[in-house]
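Only the coordinates and a few stated rules stand behind these numbers; no lab work does. What you are looking at is a predicted structure, and each value in this text was computed from that prediction instead of being measured. Cβ atoms are built from the backbone, for glycine too; each structure is taken alone.
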Structure 1
Amino acid sequence: MATFRVREAAALLGVSDDTVRRWAEAGRLPTVTEGGRLAIEGAALAAFATELAGTAERPAIRPMASESARNRLVGLVTRVVRDTVMAQVELQAGPFRIVSLMSREAADELGLQPGTLAVASVKATNVVVEVPAES
């Protein structure tokens with residue numbers, strides 16, 4: 001199971017390290033100790049990100065003056081539904097829920113499961129999910 005240090009969790013949630021620590025101390029975000037440091041299991045962080053996004057205020061969006069041709073959104077896999085041929089993968093990237101349909105083989109090769117850190121590359125109507133190399 002993937003785990004994330006406080007700093008990494010804060011970056012994924014779009015908040016400060018101190019906010020993540022306060023949520024952990026208040027019991028809102030379950031933690032584990034890994035190598036003597038506070039960490040959050042990927043599945044727990046994914047569930048919390050989904051809960052947090054559901055309560056977030058959506059900013060008023062003005063018309064766009066220009067747009068990029070390609071967008072990359074870093075997030076956590078929150079749900080994977082597999083059948084014999086296809087997989088539906090849901091990512092929570094900040095307040096944004098991204099859904100990708102891909103072959104089951106691709107989802108299996110990427111090791112996608114709730115709590116996996118992933119990047120959604122969005123172009124037109126296609127969403128490609130990538131998993132960054134571990135450091």
Structure 2
Amino acid sequence: MRTKRKAFTLIEILIVITIIALMASLVAPKLFSKLESSKQKIAKTQIHLIENALDSFRLDVGRYPTTEEGLRVLWENPGNIEGWDGPYLPKPVKEDPWGHPYIYKSPGEHGEYDLYSLGADGKPGGKGENKDITSWE
């Protein structure tokens with residue numbers, strides 16, 4: 001009497017691997033598109049958080065930080081600003097989700113200050129994931 005072996009053949013294993021690869025190729029693009037839209041939402045949220053911190057700074061000091069002072073004064077006391085009562089952010093927010101620094105100018109062209117991210121490409125303008133994310137829109 002022969003003993004029956006219970007195992008998969010090479011063909012069966014290759015078929016299963018092929019099916020998994022096909023399924024992954026269909027799902028991956030959808031996940032990556034969600035990742036980029038998530039980064040845009042994170043950048044918008046961070047800009048709103050920085051805006052709130054800038055408003056708190058203004059309440060204490062009587063003005064917004066200058067371009068030269070930058071956003072650093074929101075988490076680090078420079079020692080020479082009368083009325084500074086920070087930190088105004090719980091931790092530094094130096095870069096957007098794509099690793100580019102946030103751009104801050106005061107006075108701004110669109111208000112008392114301009115605060116924005118240049119998007120995924122790090123260049124002005126753009127569409128989709130490369131679109132600039134601003135505090136004035």
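Among candidates 1, 2, the computation of semi-axes √(5λ) of the Cα gyration tensor in Å, for residues 43-106 alone that gave 20, 11, 11 used structure 2. Computing helix-only ellipticity at 222 nm (-39500 (n - 2.57) for each DSSP H run of 4 or more, over all residues; to 500) across structures 1, 2 gives -14500 for structure 2. When percent of Cα pairs over 21 Å apart is calculated for each of structures 1, 2, structure 2 gives the greatest result.
For FRET efficiency 1/(1 + (r/R0)^6) of positions 27 and 51 (r between Cβ atoms, R0 = 30 Å, to 0.05), find whichever of 1, 2 sits highest and give me its label.
1
One of 1, 2 was used to calculate mean count of other Cβ atoms within 10 Å over residues 19-26, giving 9.8; which? Only one of 1, 2 returns 9.8 for mean count of other Cβ atoms within 10 Å over residues 19-26, namely 2. With relative contact order in percent (Cα under 8 Å, 6 or more apart) as the yardstick, tell me which of 1, 2 scores highest. Largest calculated value belongs to 1.
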